[in-house]
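Colleague: So, here come the structures, one by one.
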Structure P
Amino acid sequence: MANIKSAKKDAVQSKRNKIINSSRKTILRRLMKKFSEAVLQKDKELANILWLKLQSNLDKFSQKGLIHKNKAARYKSRFYLKVKTLV
């Protein structure tokens, strides 16, 4: 257990950030899963809507440091190719 005030504060912040980051990762995984299902069902409208949401979230989370920027770029590239195959 931390004895110094700043260490105690850091422990509280890291717990809070862990909860926030895990929920954001869950959001991202759910969006990716829904998008993949829409592509498999060949639902163009839903895939386009989910693609825009997914792209936005990938950019946000890579800016916040939740995922690496290259990983976000790789996901965006792969998902964009899936959207193009539907059109």
Structure Q
Amino acid sequence: MSEQRVETDDVEHVAGLARVDLDEGDAERFVDQFADILEAFDALEDVPDVDRDVELTNVMRPDEERASLSQDDALANAPDSEDGYFKGPNVS
């Protein structure tokens, strides 16, 4: 098991970061589950290191300039456009 004990304050902190509202008593229930998750991560330390035989190389192709759609062609099938741009729903 992980060296550090998971406390309810830790659960509440993570819930706050994730913007999850916990009901009364939820943090206490999640303490054991968090400890189990951390224990699973501790098991990764037991995985042996692997020696790489091959050095990794960049396999990306070089950028090439080529013809593309005109602005009118790109907007031709758009459900809505405005002033030459795609128009989507307001997000707030």
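Colleague: Supply the structure label, taken from P, Q, corresponding to helix-only ellipticity at 222 nm (-39500 (n - 2.57) for each DSSP H run of 4 or more, over all residues; to 500) with the calculated value -30000.
Modeller: P
Colleague: From which structure (P, Q) was distance in nm of label points 7 Å out along Cα→Cβ at positions 57 and 73 calculated, if the value obtained is 3.6?
Modeller: Q
Colleague: Any idea which of P, Q comes out highest on relative contact order in percent (Cα under 8 Å, 6 or more apart)?
Modeller: P
Colleague: By the measure percent of Cα pairs over 14 Å apart, tell me the structure among P, Q with the highest figure.
Modeller: Top value of percent of Cα pairs over 14 Å apart, among P, Q, belongs to structure Q.
Colleague: One of P, Q was used to compute distance in nm of label points 7 Å out along Cα→Cβ at positions 49 and 65, and the answer was 3.5. Which one was it?
Modeller: The correct label is P.
Colleague: Additional query: Using distance in nm of label points 7 Å out along Cα→Cβ at positions 17 and 33, single out the structure from P, Q with the greatest value.
Modeller: Going through P, Q one by one, distance in nm of label points 7 Å out along Cα→Cβ at positions 17 and 33 is largest in P.
Each value in this text was obtained by applying a stated rule to the coordinates, not by laboratory testing. From a predicted model like this one, the values you see are computed outputs, not experimental measurements. Cβ atoms are built from the backbone, for glycine too; each structure is taken alone.
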